[in-house]
Structure I
Amino acid sequence: MIGWYVHHHGWGHVTRLLAVRPHLADEVTVFSSLPRPDALDDRTTWVRLPFDADAVVDPDGTSREAHERGDVTAGGALHWAPIAHPGHRQRLATIADWIARMPVTAFVVDVSVEVTAFVRLLGVPTVVFAQPGDRTDAPHRLAYDLADRIIAPWADATIVAPGLVDRDERVRRVGAISRYDGLERPEGATDADARRVLFLSRTLDAVRLDAVRDLLAGEGWQVETAGTRDDDRVDDVWPMLTRASVVVSAGGQNGVADLAAANARAVVLVQERPFAEQEHTGRTLRTGGFAQTGSAGAEPAEVVELIRRAAVSTPAWDGWGVRGSAARAASVIEEVRA
């Protein structure tokens, strides 16, 4: 029996679970504040956790935010451990109760310093997912020190991760993990005569995206979007990825992994994220020749120029290590099973 914690920020962490899960023979129980994805099979149990960052109403009726109740970082040792928060207590109590009742052989944490420390204190082997960025702060160091294995979802000689220094004996660099791992690019998916740009997610704000569309239309480009606004969400973007001449994406781990899986000519616009995560990824993409890169604040004319450059580039995504990465991540989890 394997436990798996999925962080509720965005959909990247649950997408990674969906990619790795088919390669695990064991039953898996997932703990998350997110709703259960439809794609999971009946071998996977989903436990919905309460939120731990919402306001708390005191007995006298006063509502206070979590951070107003005391030091949420325990003096800088943790990232988030709010004082007297019912949701936070219930989350950990739910995990502890499950571990006490079940023959747990390993627990995957993607990602939480607090859950990593808690599960390891309960005597369960832990596997932690690393992330790019400046993760040398005390809480990250604690999680990496406690982990039995650290899965770095990037290939050797790509992402530089200062937080993993001196931990190489427990680090496994498995390559970028994509939900499209193993899918073949459809024959003739891209029309050589078409000039088609796909914009993924909210990489540009609406005003600049409209301006870019107008400039591209003037040059004869067709524009498609997926997830750029509330009404254009697409669950499966693989057909769109494989027919696009150029894909414009943010620099998140899953998005870039999908670009690599599709061998896409790409423009990656680096978004501001905690610990400079996307800045680190963007630097590697640029220096390694994987994609054209720019900032999230790029002007429309800059974005169009990057698209022009990407259109005549030759992708070199083999070095991103997507093929087989999900299976390699599953093998790392198998290494620690008690």
Structure II
Amino acid sequence: MRAAQISVWLMLLWALAGCSPPPPLHQQQAYVFGTLVEVSVYGAPEAQARQATAAVLTRFDELHRMLHAWQPSELSRLNAALARGERAAVSPELAAMLRDAQALSGQSGDLFNPAIGGLIALWGFHADTPQSRVPDAVAIADWVRKRPRMADLTIEDSAVSSSNPAVQLDLGGYAKGRALDEAVVILKAHGIANALVNIGGNVIALGAHGDRRWRVGIQHPRQPGTLAMLDLRDGEAIGTSGDYQRYFEVNGRRYSHLIDPRSGWPATGMQSVTVLVAGERAGTRSDALSKPLFIDGAARLVNHASRLGVAAYLAVDSSGQLHVSPAMKARLR
């Protein structure tokens, strides 16, 4: 081959190299925790991305089977023992989760209260489809009088007991956030630097999407589509509590799964609350801390968020009015 021909071939190869396709975006979906889960991995080889994503989804399935509140699980077995007034041995992993949830409950003034599983069941939310029936008011008042709290639990090493037999644990407001944090650990262990994990609107970001941040939408609580867009930085998570996620209606009134433990009735002051959290255990905290802000209502939103250390939030109250903190406003697109 002549030198001129070689030169032409080299220039063509360089041109082709400059037009190489962008790094791949690998996405995989599953149905876990009663909701749609999506894991997106950017810029990693396909085989590596598939292996990492499979490990994440396998772990999600393990957590789902461990923490299910009304199907056979480690948590349901613990609940049965607590109802009998017995002390039960649990795995070190579940014991650590209960300690963490106990601390978050205390921080929220018991508005985040995983001990009211019996009350949630009474309202019919321990089913794939809500029962669409308002419970008897006397039965609701009886649960409120019993006042089950996370503080009633005694956790010694891996043994759990309760001073209140009304305590029935439901970690539905904790498990998704915990799963987000564990997903980040798993992805990093598989060499993944850039990913986005979405569990039914609870989202955490790892790295970035190429030369831009991961962009997510915040669901409008009453209309199709998004209320706002947000670019997540590395390690940030958003958690949303809304009355549009699990609810039923009777005589035109909406009853959601977000129950105020003080009254025993579903909270009605908000349509949705989204919080943005960064730092250690961002996923867990974003999931848990959106609940007390939703339950406590718009009038106490600013003070309650400050007390919980939540600087960035976006809320829609029962009348449809928007409440956006300055920190969140600076981040919305």
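So helix-only ellipticity at 222 nm (-39500 (n - 2.57) for each DSSP H run of 4 or more, over all residues; to 500), computed for just one structure, reads -9500; which one of I, II is that?
I
Of the structures I, II, report the one carrying the highest value of FRET efficiency 1/(1 + (r/R0)^6) of positions 48 and 144 (r between Cβ atoms, R0 = 41 Å, to 0.05).
Checked I, II; max of FRET efficiency 1/(1 + (r/R0)^6) of positions 48 and 144 (r between Cβ atoms, R0 = 41 Å, to 0.05) sits with I.
With distance in nm of label points 7 Å out along Cα→Cβ at positions 248 and 280 computed per structure, which member of I, II shows the largest figure? Intermediate results must be reported in sequence, preceding the final value.
Numbers: I: 2.8; II: 4.3.
With respect to distance in nm of label points 7 Å out along Cα→Cβ at positions 248 and 280, the highest-scoring structure among I, II is II.
A short reminder: the numbers here are calculations on the coordinates, not readings from a lab. In this text the structure is predicted, and so the values were computed from the model without any measurement. Cβ atoms are built from the backbone, for glycine too; each structure is taken alone.
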